[in-house]
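Below, each structure is written out as structure tokens.
Only the coordinates and a few stated rules stand behind these numbers; no lab work does. Only a predicted model underlies this, so the values are computations on that prediction, with no experimental measurement involved. Cβ atoms are built from the backbone, for glycine too; each structure is taken alone.
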Structure 1
Amino acid sequence: MNRVAYLGPEGTFSGILARRRFGAKADLIPCPAIDGVFESVLSGSAPLGLVPVENSSGGTVHDTIDLLIRHAGSIFIIQELSLDIRIALLGHQGAAPRTVFSHFTQIKHHSEWLKKHHPGARLVPVTSTTMAAEKAAASKSAAALASPGAAKIYGLDVLETPGRGSEVNVTNFFTIARQPSPSADSDRTAFVAALKNTCGSLHAFLGPFARQKVSLTRIVSRPVPGQPQTYVFYIEIEGSPTSPKVRRALELAGRQARSLQNLGSFPLGRRFRS
């Protein structure tokens, strides 16, 4: 049986995806925060973890990127998955919400709809959509932007379904483990690069990828704690080091870096619906 740690509690989009991806027989372990997912994997209590990395409207989930950087060499990405997010306004029938709770990505994604339909409501970001539902359940004047399935769990009503036309709201997730994926046929390779603190160092580092025609699919700069104006870069590229051009690009780029730490090569998995 798969044991998979995920960002809980029950009813989060992470939990929905974990159940869809790993099946009804999987032993799913909800964690109160993303760092708890990493700790579960690092300790061995869960061989796999599922963490959000990017939302199509809310942007990068920096907690995940920072933890991947911190644990580079001990944690590896073994798959990327995506989930189409369905969201509803959950609350108490007959009561106009004065406060709306949700994860910051959902508040951002639906900000225009909230201004139009609930202009007087106070918008309060929380750590998960499920926590938003919990808080809404505790107050007749509160509501939550959350998964429609959370309504039954927390005794709420589906008040409205925000519409955004044809715009799709997708969240990407990583499956993480203590060992890299054994698959040689991978779509992406991720690594952490610490560059020399000199003029043009990023340009010199990225040049080999352009010359070898290796596409960069994600690049995120993050500050180094305790070292002002010093940054490391989380980088993803297409392909794996089994490809000669990828291997050559990494070799040449590595000469321009202070350090290069591997986070794994991994396939792109299915896109699920919530």
Structure 2
Amino acid sequence: MIQIDPATLTRYREQIISFIRDYTKSAGVTKGVLGLSGGVDSALSYLLTIDALGAENVIGVILPYKTTTKRFIDNARALIRARRGEERAHDITPIVESFQKCSVSLSKLRLGNIMARVRMILLYDIATEAGGIVIGTGNKTEILLGYFTVFGDGGCSIEPMGDLYKSEVWELARLAGVPEEIIKEKPTAGFWQGQTDEGELGLSYQVADGILFQLVEKNSTVEEIQALGFRSDDIHRVIALMKRSRFKRHTPPFAHLRQRLSEELL
């Protein structure tokens, strides 16, 4: 687990709130739209967005699939109502099932990607209707390990928590007032019954964060990380996941045929 002191947590919170407020202002909008899963990441992003824009300018959207646990739906709904924000809810099951008719052999992974992209479409449509932007709910651990769907949960206008490791999300969530029952929920994308983030990743978030912090923030070698007590297999798994998902962290490249525009316009 990454150790972080309260003063640094407070500074991170203030920086993220300012980031959300400044970006929306520069975009010429006042509203933020978020998908709320009932988990800690979306809950924290929601509360920070409310702190930045005001509850009247934040739309919390609940987008369950037929396998979504009722407890997670209740968590999301209770959070929205406690903060008196605007609530939208849409069952995505019929939409996803229409895609299933196009293929008789959809794997769990492909089906999960479809769910994530259906949610993205709905969030962007609501944002267009409301005159706002889609606020992301991803964290640095997921981004570095590629644990997100391109143009799905990875599709957003801004990613306020993109420089927070999962361990830091848990700590900041307590500071920001996320209910403890949400913080203690086992992380899951909810794509199928029994699915968990850590089960798919093959290691716990605490271990992944410890290794990632050493690799990314400290530029440590494998040998140096092993000396800290981390297993060689876990270190190499993290490195492999990072390499395999590198393409997800960049916009699609294109062939540059003309002189580049001024950076101010890009």
Task: Value -15000, calculated as helix-only ellipticity at 222 nm (-39500 (n - 2.57) for each DSSP H run of 4 or more, over all residues; to 500), assigned to which of 1, 2 - done: 2
Task: Given 23.8 for mean count of other Cβ atoms within 10 Å over residues 138-145, calculated: source structure among 1, 2 - done: 2
Task: Parent structure of the calculated result 2.7, given that distance in nm of label points 7 Å out along Cα→Cβ at positions 26 and 50 is the read-out and 1, 2 the choices - done: 2
Open item on the list: Matching task: 0.10 is the computed value of FRET efficiency 1/(1 + (r/R0)^6) of positions 42 and 162 (r between Cβ atoms, R0 = 25 Å, to 0.05). Pick the structure from 1, 2.
Closed with: 1
- [ ] Assuming 25, 15, 14 is semi-axes √(5λ) of the Cα gyration tensor in Å, for residues 34-145 alone as calculated from a single structure, say which of 1, 2 it is.
- [x] 2
- [ ] Assign the value 39, 32, 22, calculated as Cα extents along the principal axes in Å, for residues 2-89 alone, to the correct structure from 1, 2.
- [x] 1
